[in-house]
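Next up, some structures in structure tokens.
Quick note: the coordinates plus some simple rules give every number you see, no bench work behind them. The model shown is predicted, which means the values in this text are computed figures rather than measured ones. Cβ atoms are built from the backbone, for glycine too; each structure is taken alone.
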Structure P
Amino acid sequence: MNPKHLWQEKIWKLLAQQSAPAVIGMLVMSLYNFVDTIFIGRGVGTEWIAALSIVFPIQMIIWAFAMTMWIWAASVISRKLWEKKYGYVAKTFGTFQTVNILIAVIFAVLWLFLVKPLLVFFGATPEIMTYASQYFSILLIGIVFLCFNMWNNSVIRSVWHAKTAMIVMTVSAIINIILDPIMIFGLDMWMAGAARATVISRAVGSTIVLKYYFGKHNLIKTKISDYKIRFARFKEIFLVWVPSLARQVAASGVVILINNLLWIYWWSLAIAAYGIINRALMVFFMPMFGVVQWMQPILWYNYWAWFKTRVKEVTLLSIKVLTIFCIAIFAISMIFPWLLLNLFSTDQELLKMAIPAMRIIVMMFPLIWFQIVASGFYQALWKVRPAFWFAIMRQVLILLPMLLIIPRIFGLNWVWYSFPLADFLAAVVIFFVFRRDLKRIK
């Protein structure tokens, strides 16, 4: 797609053309953990789900370092390609490929030596430690495939090949779905089988990515000398990368704290309950981030081309789409929570705890769009300070203190009530600031 369309095409057409592949891609990304949890939860048991829940925030941290950096590196690559600065593109691409591979290798080597202490820190109880360490150790061995697949999808989307990125993720997810029952049950590998299925599916995805880069449709032409670290290349994206990184790390921090609180009071049953709620809601959240990924390049091009009316149109359309989506999530989760959670487990004791907890957690979901659109809006316009504060407001400034204080006073059920309270308070603050800044764009 020619970037000129970003300020010439009708906004609703851009939504249809660009957001659909991004939404499908993000939805497919969420299916990896979703499918693992379904097969393990229904086929094995509650403690195995709890083990997956412990590993999940660690995966989020890996995703934060790799994926969020590449979203902004990909934005730079996209702009420079349009400006026909092919040498700049090649060096930027080579630098970030090298850096991310190094990050993946460093994570894998360090964490392989610290598997058990890490899992204890993340909330693993003695009864689920064996399952969690078995799953996590295998994921670490294939971490380069996991990261390479994720970060290169951002690049491929940024050079207007969103359908190719969607195909990569869809093929990987289908392979994962096929391999899961074979390796978990057919070959009696259980947790190890789920982890191996994930690694193999991501390795296949990485192979498709490499095929794209060596193919004729690839717009990024590099040579070996481009693959060295140039620290100057970080200056352009570092500050806008920080808010995305902060949001993801904060989300992981919240999960760690909750897992430890639930372990202290309710043991592995509560950890498993929170785990399946997290998986169910992640399927909804990822498409929402896909809409924001569609919104950001259109905002950026139109803002700096001085088409400020289109900036407002894009933002307001995104708000409408996400508001409708959040209301739909709220309705489904409140009326039919058992439909979602029953996918993961038939354990009635687990479902008895998870169903009311889910209804409490989603009470303020119609307001979630404030945080997602506002943070994406400021990042797209490279307004780093408000982007950073909005990214951490709900998780760090409001929810974490609530989780540390309120359950000790009112009881552990208030772990769940902390979520809607944090959503409401963050939405109020963000609404007034965001509305003021949107009005200033003339």
Structure Q
Amino acid sequence: MKLLEATAALTRENRKTYRPHVFVVPAETRALRIEFRYDRGGEDPHSLMTLQLFDPMGFRGAGHRFAPRQTIGIAEDRATPGFVPGPIPPGEWTLEVDVHSVIPRADGQPNVYSIQIDSVDEVDESVTVARPAAAPAPPRVEARRWLRGELHLHSEHSDGRWTTGEMAALARERRLDFMFLTDHNTTTGVDILRSQVGDAVSVLPGIELTTYAGHALALGADRWVDWRTGHRNRTANDMARSVRDAGSFLVIAHPDAPPDDICTGCRWTHHDFDPGLADAVEVWGGLWNGPEERNQGCIDLWREWLNTGRRMTATGATDAHRPEDWEGDVPMTYVEADDTSLMAVLEALRAGRSYVSSGPSLSVRVIGQGAAMTGVGGTVDLDAAEAIEVSCAESKEAELRLISNGAVVAKARVDAAGSLRATPREGDRWCCAELWNPAGDTLLAVTSPIYFR
């Protein structure tokens, strides 16, 4: 039975809008099939339109993927990745087309999208995944140590080009302690990935909130967060508060990403955003000098916000969408945590006990009266601080740097391991350590700050 058939013609002026389509599901409906098509307008850049589905009780899934032809199935026991399996309640449903970008067609005709929604007896198993069985809990470490994790990942549950099964196999090979799955605007892949990894890696929930003016990671979020800034006057500050009120950890992701329309909405341009509502900045994504990366701008923004008095953890991740994104000297985030549980990892991130590295270990500490006073993430009275010590290990030849208030105040050449020591200066508000290659054009590691008062 056909429940909805709709088409719409869009122009450039319709980009960054939300277009709801309401339909009524009759009682005893067993499954739904949604056919969605839209004009890409070009190849590079191209239009981008994504989907969100709501049943009478709330969120039923998101389809954030680039395919201009999509078939979505939802039934009680299975659903297309990104969508939530479960009973199909009767009543008013809404399919929302989220128009990220509209690139005009070369022939001058309007860009058109079309929707057809049908009630069906069953859904095509080739485009769906079954609800996973419960997975065993990962082993607890039970002693504070440095743990290696990935904070930003995408699977076929959004725009990833690998399955959770492929991700799980490679995660075991990479010897990760923990990993957050952060698909765009949905968490449907988390339990599936957890069941496929087993007890090898702790799989933690997260979402990439994909607003039209910047992306943010809600680490720890296990359900939908309303990311639609501008919808019903919702602001980025409102979104951030909802993330933090739910106990999740908000990371500003790749804030200096390429602009529209190269990567629509990827760069952080929420100019009225209060940085104090963010917990962290993703200072490093993918290869430092990768063709799609602008990491120096990300670390510069982090320093700028630190200099305004905000306390913000440094994070890094691959933002992997395919197996190749895990190749090369890509960053991982290391946290000093009691175990690999969500509570312990988030507590370490909130405390700033972290550093980002493509391999070497890196630390910074403040010394006072001949003894260690505090390490990364800590706060110390400037008057009581006698020295700042920075050290690294497991590195190739590199330049070790001490950064204070965003400026390099000391540096030393190291080979495999090394250290440097400097005296705190009047006016220091924060410091961190960085490790660069000898040419000074590739970051190898960076710590979160120590703060002075």
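Consider the structures P, Q: one of them gives -27500 for helix-only ellipticity at 222 nm (-39500 (n - 2.57) for each DSSP H run of 4 or more, over all residues; to 500) as calculated from the coordinates. Say which. Clearly, the read-out refers to P. Among candidates P, Q, the computation of FRET efficiency 1/(1 + (r/R0)^6) of positions 113 and 361 (r between Cβ atoms, R0 = 35 Å, to 0.05) that gave 0.10 used structure Q.
A value of 12 was derived for relative contact order in percent (Cα under 8 Å, 6 or more apart); which structure in P, Q was it taken from? It would help to have the intermediate numbers written out before the result.
Numbers: P: 24; Q: 12.
Answer by label: Q.
Where does the value 12.4, 36 come from, among P, Q, when Rg and Dmax of the Cα atoms in Å, for residues 353-432 alone is the thing being computed? Here the read-out was taken from Q. Of the structures labelled P, Q, one was used to calculate semi-axes √(5λ) of the Cα gyration tensor in Å, giving 43, 23, 19. Name it. Of the structures listed, the value fits Q. Could you figure out which one of P, Q the value 0.50 for FRET efficiency 1/(1 + (r/R0)^6) of positions 129 and 209 (r between Cβ atoms, R0 = 35 Å, to 0.05) was computed from? For FRET efficiency 1/(1 + (r/R0)^6) of positions 129 and 209 (r between Cβ atoms, R0 = 35 Å, to 0.05), the value 0.50 is produced by structure P.
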